[in-house]
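Taken together, the values in this text are just the output of simple stated rules run on the coordinates, not laboratory data. Nothing here was measured: the structure is a model prediction, and the numbers come from that model. Cβ atoms are built from the backbone, for glycine too; each structure is taken alone.
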Structure 1
């Protein structure tokens, strides 16, 4: 796919050291139609499936493909509304798939999706995959984990350092395809990006093993593709018990990021 000037994009998904198949999925999309691109900008997603050997793989694939298709097809709504609709449709499709394939009962997926239009950032999020913003010498997490341990941190029972080591840190409280109603986070207003900003989308097998100061240093010191490779390498060297996925988008230091 053609990637228009204004952003550097790279991604890498690795099965890790202990799994036989990769239940993660990712995508980067921009319309090949110039007029549509001017209106919709760029879309990037990561998803981490759950539900057994094929169930998780199918859930993450359905989520990424559905959200991308809806975002592409939506003509009237803005980026945030199109993303939210994509999440709702993906949630229902995964639930329906599980109903017609009982062997995949319990399938679901995290999903973190961003849309970048000019220097405006929109994102929608379910689960514990994360979106980070790197600006200059600082890194900030833009998403909150929908997890049991995430709730304990928000309520003050655990501090973030204790949460990183908690044995139940991977228990999700929300996922696409799980539960009746979808629970998605999405800021009502877009965030304004700056030239030189980097956005990092990743699954928990990355952020659980490679800490935020390390992500900041790796992404700050390298081109996006080399940074992806180094981050995955670090996670594998620390055991890589799950699939590892990362996607980096760096806004050009000069020029538009449409």
Structure 2
């Protein structure tokens, strides 16, 4: 398991390869504290709420927004227990304030609109989880990860990701495509089936994107796995162009030094 790469490491690599390098050093250092701000809390709340959308979709059209609000109220109370370490010391009123930024009414209208377009049964088949954060390990792939949920469409188990950021105009963001591909490969190994597609949901807009799993993306996942392995073995890569350095907790440690060994990253 020492060479096993987390799917989240691949996503981190796509943000900036050096994030993988410095995060790996934390194994021998004290962890860096996360900035628990309103944006981060809204992300956690939105993700947890998205895991209940199937309950709202199963209700009558008049009750969708009410069901969502009831679920959000419950999540506000349970969030410190779900994310105990991350939210240690965070005042409950701060979580409540963050919840007010989530428009359950608008999300409810989106759910109703999708039901009209696709039908309630088809929508429920796509979004109802058969497992949540199901951990999958594969020695053959050298990968491990936990899709936000698994859904069953027909006889196939499919990976499903929840994102709380903005929605691209078409398709999904590149890191999301690589991540859902990696999860698809893990699901294939675990359930001994071919996974032809998965889903990425942009939760704040209830926008569900079907992602076809392509051979080129599978190959890219394995290439990224190998690069992450080399970084964790001690190879410091170049800093990525356009990396969000001003927001990075490792900014002071990161030295923009190019070398012959790193130029291939």
Structure 3
């Protein structure tokens, strides 16, 4: 069974009431599920309530962003220690919307990566080209981006990153990138990791696809050899749809077996 993980970032959606109802439904629909890790990334305001609702559940949770600073005069920011205090496992970094709307850069994301690892958070690192073009150009963009994002990051930390490939042109669209294109770009990403850290790191790296994943396309993407999971947006806000995708992928890719090696890798 290839390693697999499915997560959902909720963006600026869901009040505390909505978030609790959503994870309560997910708990019921995914009761006893342990084939591979599943997580949600609610808004900051809902993290405390979600943490209490998910206590004792197999569903993990995290935050959608954080500062590289750990405290001080940074009005409106959220620190890694604050997330750790709430029991967060994951933190999403470098999302295309953060780059496009809030001027975040490879440099700021790199600083956040270092802070995340200092505090034991597992990064969901969004990567991907910003414009749709030829594949050679996309591959070059990914290489340049990953070199900057991973500057100063050691191999053991790098293989604990969830690399979420999300080309900007595919986010929030009616259709995701073509499954064949996704597979080729995931191979490119794995190859870059291999260049930076060696073949063992490349084989251990987990590369997820995000960008308009839905009920019509998730199967064709999930079965690609170099796709280790899905990072879902809108469909993650519907407990019926999100759980359907998770259970179907488990049946499609993993069968009914629990994989002890994957559990060890994913903590």
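State the single structure among 1, 2, 3 that was used to calculate mean count of other Cβ atoms within 10 Å over residues 83-90, giving 18.2.
The structure behind it is 3.
Taking mean count of other Cβ atoms within 10 Å over residues 11-18 as the quantity of interest, name the structure among 1, 2, 3 where it is greatest. Spell out each step's value before the answer.
On the way: 1: 17.5; 2: 20.6; 3: 14.0.
Across 1, 2, 3, mean count of other Cβ atoms within 10 Å over residues 11-18 peaks for 2.
Out of 1, 2, 3, choose the structure whose coordinates give helix-only ellipticity at 222 nm (-39500 (n - 2.57) for each DSSP H run of 4 or more, over all residues; to 500) equal to -12500 when calculated. The partial results should precede the final answer.
Details: 1: -10500; 2: -14500; 3: -12500.
Value -12500 for helix-only ellipticity at 222 nm (-39500 (n - 2.57) for each DSSP H run of 4 or more, over all residues; to 500) corresponds to 3 out of 1, 2, 3.
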